[in-house]
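Following this line, the structures themselves.
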Structure 1
Amino acid sequence: MTATRLSPRRVAKGAAPLSPLLRLLILTQLAFNVAFFAVLPFLAGHLGDAIGMAGWLVGFVLGLRTFSQQGLFVIGGALADRYGVRPVVLAGCVLRIAGFGWLGHAEQTWTVVGAVLLIGFAAALFSPAVESEVARQAVVHEESGGGPRTRVLALFTVAGQAGAFVGPLLGALLLAVDFRAVCLAGAGVFVLVLAGHARLLPRHIPGRTRVRVRGGVGPLLRNRRFLALCCAYGTYLLAYNQLYLALPAEVERAAASQAPLAWLFALSSLLVVTAQLPVTRWAVQRIDLRRSMAAGLVLIAAGFAVVAVARPAGRTGTAGLLPAACFVLLLTLGQMLVVPAARAWVPDLAEEGRLGLYTGALSSVSGLIVLLGSAATGGLLDAGLPPAVPWLLLAAVPAAAVALLPRRT
């Protein structure tokens with residue numbers, strides 16, 4: 001697919017209304033994240049406290065969840081290219097309902113692992129199907145004069161973060177009952193999503209051609225620029241995953257409770273909901289996709305560095321939570337620059353007709369990086385190192401990833 005560049009003057013005039021399909025897909029992301037983020041922020045605490053897992057095993061399970069989701073996106077993307085969006089999304093919803101129900105009743109390590117794998121694989125089906133179609137429709141919207149594709153993808157991100165804002169608050173309320181209630185509420189949301197999409201999602205999307213599953217992987221593996229983008233994006237995702245691993249540990253240390261965690265997640269989501277579109281508008285008018293991703297990675301590295309500088313003082317209470325809040329702020333600002341740019345870049349690098357495969361591969365490579373990195377991070381946090389060292393090492397990862405970004409042609 002070819003790139004379309006819009007002038008700042010044209011962007012400033014506004015954008016055409018979104019198509020009904022785009023609106024449905026964006027609302028889909030909102031619903032997905034309400035259910036998902038009602039559960040995920042509290043999973044690490046449940047595994048450590050209720051199940052009694054060691055820190056490295058908690059990190060491995062969280063990484064396994066990410067890998068079974070992100071790592072298998074390539075399968076969901078390829079299936080969406082072959083069979084269309086609707087059947088893949090509906091199958092993923094059914095599996096997510098089963099996974100949340102299982103997790104709510106899991107009390108042993110192997111049952112937790114099974115439930116986590118099922119939850120992750122469900123998203124590996126529905127997420128790349130939705131994301132690739134949003135990207136394709138965003139290009140269509142751009143080429144028809146509706147406005148830059150990054151604006152559509154930013155709206156998609158805003159919807160997801162609105163769900164991520166509501167989800168932890170819902171989960172925190174239900175956690176007063178127990179973790180099982182949280183999981184069952186998440187499953188209930190997906191029951192509603194399944195029913196709604198069975199009725200509203202089109203069986204055939206105009207302009208979308210179906211291709212064979214075989215034959216696309218070879219050219220993808222030879223696409224060095226795309227693989228470089230995957231690796232850089234993977235370091236962002238590893239950093240973002242620390243919201244569920246390093247951040248809960250830091251909040252527990254500073255506040256002797258994980259209660260502030262829901263508010264920090266709410267802060268992140270609220271920032272994206274209120275600031276994503278202005279940030280994207282600024283980036284479209286002033287910098288290209290590569291510089292947007294580079295700036296975002298630098299901001300993320302700075303967030304880890306803030307905690308590293310403050311950590312040796314060992315402050316607790318409100319003062320001890322301030323570095324964690326700064327970390328969330330800088331990570332979120334970096335995310336607002338990285339994510340829309342990466343998603344907007346993929347159509348320019350993808351083979352014609354295989355946007356689902358390439359969208360899935362972006363997440364699959366990232367998921368592998370997160371799987372390896374999360375297990376290492378969990379061990380790093382439990383290793384008894386000087387308190388600043390783990391955060392400094394985490395800061396070095398996104399900073400080094402700037403060099404991996406491919407050059408724009």
Structure 2
Amino acid sequence: MIDQFAGGNIELSNLQENFSFAGVSCGLKLSGKKDLGAIFCKKKALTFAVFTQNSVAAAPVKISKKRLNKNKFIRAILVNSGNANAATGIDGFNDAIEISKNFSDLIGIEEDEVLLASTGIIGVRLDKSKIISKIPALVDRLTLNNHLDFKESIMTTDRFEKEYFETISSKECGGIYIRAYAKGCGMICPNLATMLVFITSNINADEKILKEMFINCVNKSFNAISVDGDTSTNDSVFFMTDMSCPENTINNREDNLIIEFEKALNRCCIKLANDMVRDGEGSTKILEVRAIGFANEENAKKVASNIAKSTLVKCAFFGSDPNWGRILCAAGNTNLIDEDSVSIKIFDTEVYNKRPINFDKESLSKKISDNERVIIEIYNNSGDKSFTFYGCDLTFDYVKLNSEYST
């Protein structure tokens with residue numbers, strides 16, 4: 001049996017969870033909202049993470065990657081919002097190290113058992129004194145396990161909280177769960193984006209199996225979305241499990257619990273990735289682009305992503321314009337399709353099939369206007385592989401918000 005909660009009060013759980021969450025305000029945000037958060041595990045947690053592909057990686061990314069390369073078993077993640085601590089040189093790196101040391105000393109764990117994450121403005125040195133002064137309060141609040149405070153502490157320009165919780169029944173241990181919180185709405189483009197994602201669980205399974213599942217789910221979700229075509233300096237997706245359920249480690253890739261867990265993890269990642277696109281700065285629509293009938297998945301992904309990331313396509317759908325020419329043009333820029341072999345649908349209306357097709361433009365335009373999610377399908381005739389990529393429209397509000405961001 002599976003219980004799924006994709007919103008609402010997901011803090012409630014009948015399962016024993018070894019992870020606690022907290023958030024406080026330390027003054028990085030001028031608004032006074034919470035901007036410093038932490039996740040702490042009562043025992044060492046097997047941890048995987050994927051990070052930004054941007055060569056200008058932020059200090060917390062560099063430090064976390066280095067620590068995970070040495071040690072896969074982590075106790076805590078410390079995260080701040082309001083300042084990315086990126087492009088701040090050796091000073092920014094040393095600031096992050098000092099903050100991490102203060103936190104690990106106070107909570108009583110090894111420094112290398114702490115990972116770091118930051119999000120916010122780039123190129124401004126982090127005010128470490130503000131963070132360090134509030135670490136005692138943050139550690140105290142971990143005993144209260146306040147999920148709501150943590151969710152607020154990781155947000156920047158997000159319009160709403162992004163969360164997920166699901167349980168999978170198990171006779172051996174009561175149940176396996178997935179709990180996740182995320183932020184992200186701008187500078188989103190594979191690989192990864194300005195996104196921070198924190199996934200916790202209790203599943204006890206072979207390390208290689210879990211890592212493979214985690215990477216697969218990330219590639220189908222967080223690496224398959226775009227808001228504005230910009231890849232951030234700070235994006236990080238973390239997965240932690242205390243390995244407490246079931247009692248004996250699952251080593252069989254075909255085990256029923258593993259199969260159900262992978263499905264649940266995939267649902268979790270796709271839901272949160274879609275939330276980020278839906279919350280794309282100023283966006284009004286999700287564009288779900290399905291590339292079907294390709295020789296391999298890589299080609300299908302290139303075509304789908306090119307359509308979803310096209311500025312002209314994004315603008316057209318903001319205006320509820322079923323402009324199939326822009327879709328065909330974006331796909332053609334990959335050099336992977338031929339106009340004489342493809343067909344295009346918007347929702348269930350075929351608008352192109354090797355040549356233009358007459359359709360009710362006014363009716364389709366109204367359908368686009370009335371729906372938050374627009375389905376775009378491009379069919380090729382070169383194979384049986386497909387890929388779905390998610391994007392959003394481009395609006396006046398996006399331009400306004402990002403033209404004023406640093407102020």
Open item on the list: When P(r) over Cα pairs in 10 Å bins from 0, in percent, for residues 76-267 alone is computed for each of 1, 2, which one produces 8, 31, 34, 22, 4, 0?
Closed with: 2
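Assuming 4.5 is distance in nm of label points 7 Å out along Cα→Cβ at positions 244 and 292 as calculated from a single structure, say which of 1, 2 it is.
Considering all the candidates, the number was obtained from 2.
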- [ ] Could you figure out which one of 1, 2 the value 0.05 for FRET efficiency 1/(1 + (r/R0)^6) of positions 172 and 204 (r between Cβ atoms, R0 = 25 Å, to 0.05) was computed from?
- [x] 1
TODO: Please state which of the structures 1, 2 yields 22.0, 69 when Rg and Dmax of the Cα atoms in Å is computed from it.
DONE: 2
TODO: Please state which of the structures 1, 2 yields 31 when relative contact order in percent (Cα under 8 Å, 6 or more apart) is computed from it.
DONE: 1
- [ ] Could you tell me which structure in 1, 2 was used to calculate helix-only ellipticity at 222 nm (-39500 (n - 2.57) for each DSSP H run of 4 or more, over all residues; to 500) as -10500?
- [x] 2
Open item on the list: To test your reading of the models, identify which of 1, 2 gives 2.3 for distance in nm of label points 7 Å out along Cα→Cβ at positions 236 and 396 when calculated.
Closed with: 1
Task: Of the structures 1, 2, the one that 16.8 was derived from, the read-out being mean count of other Cβ atoms within 10 Å over residues 284-291 - done: 1
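All of the numbers you see were taken from the coordinates with simple rules; none came from a lab. Fair warning: this is a prediction, and the values are worked out from it, not measured in the lab. Cβ atoms are built from the backbone, for glycine too; each structure is taken alone.
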